[in-house]
Structures are given as structure tokens and as C-alpha cells.
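Presented below are the structures under discussion, each in the form of C-alpha cells.
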Structure I
Amino acid sequence: MSLGNKMFQGMLWSAFERISVQAVTFVLTIILARLITPEEYGTIGILIVFISFSQVFIDSGFGKALIQKQDRSNEDISTVFWFNMLISIVLYFVLWLGAPFVASFYKIASLSSLLRVLSISLIFNALFAIPYTLYTIKMDFKSIARVNLIATVISGGIAIYLAYVGYGVWALVAQTIIKSGLMALAMWLQLKWRPDTVFSMESLKSLFSYGSKLLASSLLNNIVNNFYALFIAKLISTKELGFYTRGTQFADTFFSTISTIFDNVLLPGLSTVQDQNEVLVKHTRSIIRTASMLVAPLFLGLSVLAEPLVRLLLTEKWMMAVPIMQLICIARMITIISGINVNLLYVLGRTDLALKQQYLKIIVRVILLIVALPFGIVYIALAELIATAIHFFINTHYPGKIMKYGSIKQIKDILPIFIAAIIMTAIVYAYMQWLTSDIALLCTAPIIGAFVYYVLLKLFKVKELDVLVDRIQKLRSNRKTNIGKNN
């Protein structure tokens, strides 16, 4: 199987995993948003800051280092597993001891017990980190999809029940812990690999030069990502943080789905041709154009439909989240394209350059955040959008120098696709002006937008559309052939 077809099939299974899980998650969050107040969402937003920051230490970049390393040994894998477990236990006790100080800082007494309980999820996350990495190396996203979907449905169902009977924010805490626990249990039940009772400092050192820079980069990015939550809750209010969190969650549901699909496949796939620059550039161009073709209409369409979507699904009490959602949708669209360039540096083993870029990106985001904070959450979202646009040029700098495929060439490649998406968005917006029913609008506008977009891509002769259709048809044909043979 060619690399392109292998990555395409990997992306399909990864897409199935992410889309199925996110679809269920989306429905669950809609139900929970109707049962839980903005203040309670703001409270869980504070807690997630500390959990996600700690999770970076558990990942430590060593998982990606194992994926990138082509001659990895079982000693390498076992060493990273025991390292992850040790770090997770240490972090749990750090958060347990620090929980009262967090509660005191935000003047919310319940934060202490909430954080202590929620931190248990870190240990479960460490348990399934290596199994997840091993499945990713094999591009076995089918197994990941099965486990993740089951864990999401069960944990979400329990959370809805708890919210319904009045447990409030504790329902969200329970959802996180139960999902992590089920993921760990299921992955170990279906995985044949077991760690050796060995911890090699040599293995850790060999992975450290790659993984440590990823760790530093992830830490810095995580700190800045969560500045918003920390400062909104402290300087404005937990209610405003609740609106901001809900505004970003719609966009982030689609963003995390698509970015995870690409992240899962790009590193293990492109690492096999990391020493063949011409082949690497060829596949990168195709990936960037295909990604743009998919994300541009999705995020621009989601942005223009934000108001009826929030009003219908979340009710009027969440309408302050609409402008946040619109701005963040555009920001996340840019981030997906921009993030492909960061993955290229990982493929090339140049995590040092990714870290250098991270320093500059953080300076940009912090400055814009400080400027925006006094003006409220809408301006904070606008600052995020502006920072993301600047990050695109930062992220494309080194790929431009190393691979001769930088920002200008990438913009030229994707420009016809974005023009088509913008025209489609304008037509959908015009259609919205004379249709008053939210339900009718949300049912018909995506169909009209998809048709218009398809026609425009054909007019602009975007070859990635034909390639995508051709691969899907071949996949269906092969599946029918295999079914015929089995019968």
C-alpha cells in the first residue's frame, strides 16, 4: 500500500474515532448545559486548567518520541510507561496538597475537594498513555475508536443522571474520572503488550533530546492557553468564564476532532519519509490543501450559524457565548492549517526549532491577552484570533527554510479553497436574512452551503476534491470485493 493510501485509511479510522466520540460528546454537553449553570461550568473550567497542565508532564513528549523513533525497543516503551506512572502519582499528591491554596485564591471553598477528586484521572490517563501510543504507531485507530466511544457513552450517561438529580459540577468531575478509568481498563484488556520490569536511564536519555523539547513547548503552550481561564475567573467572574468556555467548546469540539485526526496520522506516516525532502513536500502540500478544503467551510459555516445554533440548543441564557464562538471558530480554522507545520518539525526531529517558535508565539499571545483583558471576554476572543493569524507565519518559518515550502507558497496553494469557502459563507448568510425559523435554518443552510461549495471547488478545479472522491470510491470498491470473497 502506498504511503498516501495508508495515511488516508489511517485518517478514515481516526476520523471515525474522533467524529463518533465528539458527536456523542456534543450531545452530552448540550444536555449538561441545560442542567448546569454558567457558574458551575466556570468552576470546572478552573479545575481543567490544573488537570491539563499536569497532563502535559505525563505525556512529557516521550510518546511522540517513541512514534518518531523508527528503531524503538521494548525497553524504550517499558521505560516510558514506568516514567509516566511515577510522574502521575507525584502530580496527584502535588495537586492534593495544593488544592486548598487554589480554593483560597479563587475564594471558592468547594474547589479544594473538587480538585482532589478530579486529580485521580491523572493516574488513569497515565495507565493508557502507552497503549494509546502503541495503537497510534500501528495506525490501529479502530481499536482506539471502540474503546473511546464506549467510555464516552457510559461516562456521559452517568454525568447526565448526576446532573439531573442535582449534583451540579460534581457530575462533570465524575464524567472525567469514569471516562479515564474505563479507557485505561478497556485498553489493557484488549492490548497484548505488557511492560517489562525494567527502567533504563539510557532509553530515557535517548528519547529525552526529542521529548524534552516537546515537553517544554507543550508546557508553555498549555500555560498560555489557560491564561484566559485563570484571569477571566479571577479578574472578571466565574459566570463570564462559563460563557467563554461554552463559546469555545463548540469550536473546540470540531477543532479537537480534526486536529487529532491529523496529529494521529502525520507523525507516524510522514516519519517514514523524513529523509526524502521532495516526497515529504509533495505529501505535505496535498495534506495542507485537503485539510483546508475540509476545515474552511466547516468553521466558517459554524461561525455564521452560531446564533441560531446556540439559541436552539442551549437556550437564550447562553447567548453571550455567540460572539465568542464566532471568533474562536475562525481562530481554530487557522490553527489546524498552522499546526500541520509544527508536525513537520516533529517529523524531521527538529523539536528544538518547534520550541524556539513556541517562545515567540507565547510572547505574542501574552501581549495580546494583557491588552484585551480590561475590555471583556469578546475582546479576549478577538485577541486569540489575531494571535492565531500571527502564529501561522511563525509556524511556517522553519518549514520554509528547511523544505522550501513556507507561508507564501502555502497561502497560494490554499487561496482558491478559501475564496470558495468565503463565497459559500456569504451566500448562507444572505439566506439566513429571510428565514426566521432556527430549526428550518439549521436543517437547510448546511445543505445549501455544501452544494454551493462543491460547485465552486469544481469551478476552481481543486484537484484534491477529485482525489478524495476517487479514494473513497476505491475504498468502497475494495470493501465490496472483500465481502464477495468472504461470501
Structure II
Amino acid sequence: MPAESGKKLFVGPRFRRIRQQLGLSQTQMAEGLGISPSYVNLIERNQRPVTAQILLRLAETYDLDLRDLATADEDRFFAELNEIFSDPLFRQIDVPKQELRDLAELCPGVTHALQRLYAAYTEARQGETLAAAQMADRDVGTRYEANPVERVRELIEANRNYFPELEQAAETLRDELNVPAEGLYAALAARLREKHSIQTRIMPVDVMRETLRRFDRHRRQLLISELVDPPGRAFQLAFQLGLGECAQHLETIIGRAGPLDDAPRRLFRITLANYFAAAVMMPYPTFLAAAEALSYDIHLLAQRFNSGFEQVCHRLTTLQRPNARGIPFFLLRVDNAGNVSKRFSSGTFPFSKFGGTCPLWNVHSTFDTPDRLLKQVIELSDGTRYFSIAQMVRRPVAPHPLPQPRFAIGLGCEIRHASRLVYASGMDLEKTEGTPIGVNCRLCERENCAQRAEPPITRTLILDETTRRVSSFAFSNAREL
């Protein structure tokens, strides 16, 4: 992101975070860039702009992608802070939006702390008595830990959904196996057998019942249900190898997260092993090259890498290697009741942490068209536009009479990247009207929406028995203070 002619670029806090991530002092950074330590200090305090020459030296000296200085993180942090401070809890506090932006940019650690505090408050307010008891009881020696799922999501976002140690380990494993995608399952099974003395067995459903995978430590057997499809079977073998061969990498990454209770620690380890498994099935350089060559055609990528639709979509959100990045996608997985079970973003899409999604987003429509891939241009209330695709997936097969699980996968990116997608071919993206959506109903201030499920918490509800509007809720234009 080179500085525009005549425009001064102030990126002090982000410049400082990059220096700290590299483990350098201001003096060391100054030596590498050929400037004085005092000038580095002024840049980090936003008292001097970053010149194009310094940006180029920064990229060349430390092998960085200049997009590391982009505002994706700050935009996401601002959206999360805006959601928190829209709560009626802060009704008497008028916090200007610029102050929230300043906080997101200057103090990302404080932003994370506020998110965790608000999450704890929300759970207690909703009647989760265990959480409330943990917060109030000082004698039992326990401390409150936020929802482990949300905690792990925070850790993934903090790493931009990219873990270089696991990527390298996965590439090394694939190089050692040296097999095409269709031979991966057999090669992984042989690796487990020969190196770890673990036998793989595909078991009938009447033996496994509701379990899809189970590792029998005593018999050294990895049991996989016949309900799991071929891509899922290879994934489970790679997952097991990840737990064994990447144990040190997993512990190193978990250790960087700081103190964690048992539940989020275990969930984070499982999540990282899943990440490794996907990287084994779709090695970074090969997968990125194929994605670019195929214009991100998900079905072709799934065919080439012997993977499932959801596996490919998830993998696309992890392509954040410096100097070898793919499109910064966001992903959402919901069921037909609107419950969100996956939420990843390597871009700037402002997912809500404390609510559902907008029903006008056609990810929800996929349940009515199960065999079709839907595409849509969506537009948020601030005018930001995104291109998204959505499709329903079924997994795994369920024995009769149990219902087969169905999920909708939504994958999208900022509109400026959409021309690189095969799904946008032939579309005039500039002229295509975007569907106006909100983050969710409680934060959306769009009027006269027939799909609105609740009034926005930032506005005063208007009740009038003489009038029935298109929307079930009418509200004032003035923000509540």
C-alpha cells in the first residue's frame, strides 16, 4: 500500500506492532531501515509520516507484505467496539465514533479486554447462572472464563487465521508422502501404521452409532464411521497425525495465547489440529496456485484436491502468507434456524459477536435451493459492498429415520476483489445494485425492513396502535443517549 503522491501516511500503532512482532527494538529497526532511532520513535507516535521509501525498505528488509499495514484489523476492532457501545448499558454515555476508531487503532489490547468483559456481562445477563456464580464467588478459587468457542474465535482472529508453523509442517509431510490427492488416504493410513503403530479401521454405523471418529489408545486403533465420506476420512487421518507429529507446534502456538482454562485450551488444540489437516489436504503453494488459475472455482478445487465444498471454502480463508496472499475471504456457516456455527474472516467483514445475521443475505435462501450456488452483491449501511456466494451442504450421511444435518455456507470478499472470481464473470460489479443488509437486526438502523425481527437497540421504539407498517417495529431517527 504505497503512499499516494501528496498524501501523508500515518500508521504509527501498526508500524509499532510489526516491529514488536519481529522482536526488534527501535534501534534495531532503525538500523535495518537506514534511519535514526528517534525517527522510528516519531513514526510510532504518529508525529512523522511513513514515506514510500521507508515502506519499500520495510518490505524488502523484513520480507513483509505492505498489506500488513492495511486497516483490516482496525476496521474489525471498530465494528466490534461499535456493537458493544450500542448496548443500552451505555445509553447515558455518548461515545463519539472517532473515539472508538482511535481506541481500535491505538489500543487493540484494550479492545480485546472490552470484548471479553462484554461477553461475560452478556452471558450473565442472559441468565447463565454458572457464569454469574463463577464471577461472584470469590471463595471457590475459580475465575470466570468467557465462552470457550468465542475465546478460540478471538485467538484465530488475532492470528488472522494463519499459522505458519502448521503450514510448513503440512507441506513437509506432503513432500515426504509424495502422493497425488486421490492417494492421500492410503498414504496417511500407512504413515499412521508404520510410524505410530496405529491401525485405521472403517467401522459400520451400528458399531460406531453416533460417533464419527474415535481413537482407541489401548488397541492403537483409529476407528472411523462408514458415514464419513472419502474427503472426511482423509481429513480425520491427517487430524490424528497432527496431534502426534505436530504436538510441539500446537503447544507453542497455544502458549503464545497466554493463560487459558482447560476448555478453551482443549478446543484451541482441536482447532489447530483441524487447521493442520486441511493444510495437508490442500498444501499452501499448490492450493493457492490452483485457486488463482481456476479463478477460485470451488467445485473444481474440491475435485482437484479430493476435498469437500466446505473444506475448500474454509481453506480459502487461511491464505494469508506474507507475499503470497490469496483473496481475503470471510466465511459463515449457519443452520436453517439461523444459528451460526462457523465464522471466519481474513478481511474486513463486520460479523456480529453477540447476535445472528441479516435474513436478507441469501445465505439463508440456500435451504430453498439446495442444489444451486447463489451469488449476491450485498451492501452495509455505511456503503461498503461485498460479493458473496452461498450453497447448502449436507454432512454427514445420517441413518434413517434421523434427519440429515444441513448447513449453509456463505463465502464472500470485498467487492474490489470480486473480478478475480469465476462467479462474477460477466457481471458489471460497479452497476450491480447491492442488497441492503445489516450486521444484524439489533444493530441495523435501516427503516421499513419487512424482515426485521427486533428494533435496533440504538433507537427508541415507537408504538402506535393506529398504524401498521411494513416492518413490525417503528423507531425514532434520534439515537438513544
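Just so it is clear, none of the values below were taken in a lab; they were calculated from the coordinates. Quick caveat: nothing in here was measured; it's all calculated off a predicted structure. Cβ atoms are built from the backbone, for glycine too; each structure is taken alone.
A few remarks follow.
- Computed 4, 15, 15, 19, 16, 11, 8, 6, 4, 1 for P(r) over Cα pairs in 5 Å bins from 0, in percent, for residues 314-369 alone - originating structure among I, II: I
- Of the structures I, II, the one that 12 was derived from, the read-out being relative contact order in percent (Cα under 8 Å, 6 or more apart): II
- At a computed 4, 16, 26, 27, 18, 7, 2, 0 (P(r) over Cα pairs in 10 Å bins from 0, in percent), which of I, II: II
- Answer label among I, II for the case where distance in nm of label points 7 Å out along Cα→Cβ at positions 218 and 282, calculated from the coordinates, equals 3.9: II
- Structures I, II were shown, and helix-only ellipticity at 222 nm (-39500 (n - 2.57) for each DSSP H run of 4 or more, over all residues; to 500) at -29500 was computed from I.
- Highest-scoring entry among I, II, by volume of the Cα convex hull per residue in Å³, for residues 90-337 alone, is II.
- Among I, II, structure where distance in nm of label points 7 Å out along Cα→Cβ at positions 82 and 114 as derived comes to 3.8: I
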